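Next up, some structures in structure tokens.
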Structure I
């Protein structure tokens, strides 16, 4: 009999029993975590949205030799100025959806790592296997108003922000950083909720309007502020389901035709009524949000690796805390608690 804490396998080469218990599992988990991290490029989401911003702001130049391939509905009897401006309509809108999708995923990257990396022994099992439903629930229920809870989830030392330390300068750094974590989390969660349905409908089945209302901007029209755009997203959810999916009541904006108008109530009841929502988005905001997600993501990874290097003999551990510069962080040394 054994209690489940350890069991044996036989090494066929040596013909001897190998012990596999908690310590062996932990060491294997730590080694696998380091392999996983060494192959990562944590800055990818930021690089992606910054690349998209550059394309959006220079789309005419970027697509100058591709436009003929991408415009499949050019009309020969329409002047060049009155032709549909597909680059500054469908394609630009598509990049805005893609950028928001990357930002949403950067937020989910952070919360997935927070939720699943606590047990290093089972890192490979927990972190690599993504569960979208559980991650969304964790994000939307995260207690951003409770500092102690936040520090617990980040595996960082918690101290009251109202009781200064003997070293006032270090305390001020600690307090400012903890409040920065809280602020970033609040912004990230608000963004995730606001654009969640846009993200899902774009990612799964392309239920979005890259050509809103079926109207094409012509090349002679003013482009306006290239950093801003509107995400128009379709769904057919009932009111209750829509609120459950997005946390928002539907705008219930619809295109009513004679074939639809008489049956709106029945179509809605059976989840068969097409309607849409619209969100204004600014690509600069998307970049800022993605950078903030990266800032916290990088801190979690940095401290996760620091935890792995602790030994039973260590009395002091260094913990990384974020700054408002996503490329930098500062370190505070804390005594290791007996527990």
Structure II
């Protein structure tokens, strides 16, 4: 065999490996900006869910829905039949929308609620596009800040606004909270979060790894970094701006926190969750031996009980406030 043929034969494994790395990085990048498993529900199903939530059941008092336009976003507000001490702003996760997270309002039977879909992606997809890219919290957190400012302008002080986020919704909520506290206008009523991915790069690496390690996962850090860079290019954002530890650096967050930490989570590293939880002056962490997004299933009624106890404490403190009690607006 000629020397040139041996050379080409020797290059084949290297070229094959390079091709695999490039293909995998690109596929993960597209999954970051446009989750392949997300499909918006038909409006008739959304309307049915909203109607059922309004009717209330199993001890939930129900309420009434209204919607309004807020800077290009559609905000849905849920008002309880009796005066509420505040509003729970429900933030959806990766590949979800306002319909998917709306049932979470049942965890807050004493609070009004507000929901919306980041960047209005559900409406865009129903219309057939173009669909805005998922920016892994960079633009989505700005949407949250816009909604918080709107709620404040409508008469709800930020000390009466609670954030709930799970998965990417937790990252979005934490990113928004860091910027809101940097405004110097005081804390929110509280934040409840679970399974916050550490960054787009971290999440991409863990998507490559999947549910269990394999021998070729020695390449996962490289592929994750490449995928995060490509996703940032596709979505028009800087991957470093998705890094939770970087964004909360130097802060001691005054907003109370309740963190559900899934200790077996491969998508949201437990060590990062603990580090972020340590940034809160008033924080409570419940560790659960489970995987991503399964804390509620594992804890059962104890999950709802922990949320209700936190809400009762936070809003009692809010109502007292400096100098004693004050009226609820």
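Just so it is clear, none of the values below were taken in a lab; they were calculated from the coordinates. Every value quoted in this text rests on a predicted model; they were computed, and no experiment measured them. Cβ atoms are built from the backbone, for glycine too; each structure is taken alone.
Starting from the value 40, 22, 18: which structure in I, II was semi-axes √(5λ) of the Cα gyration tensor in Å calculated from? Of the structures listed, the value fits II. Taking mean count of other Cβ atoms within 10 Å over residues 282-289 as the criterion, the highest value among I, II goes to I. I have 21 for relative contact order in percent (Cα under 8 Å, 6 or more apart), calculated from one of the structures I, II. Which structure is it? It traces back to I.
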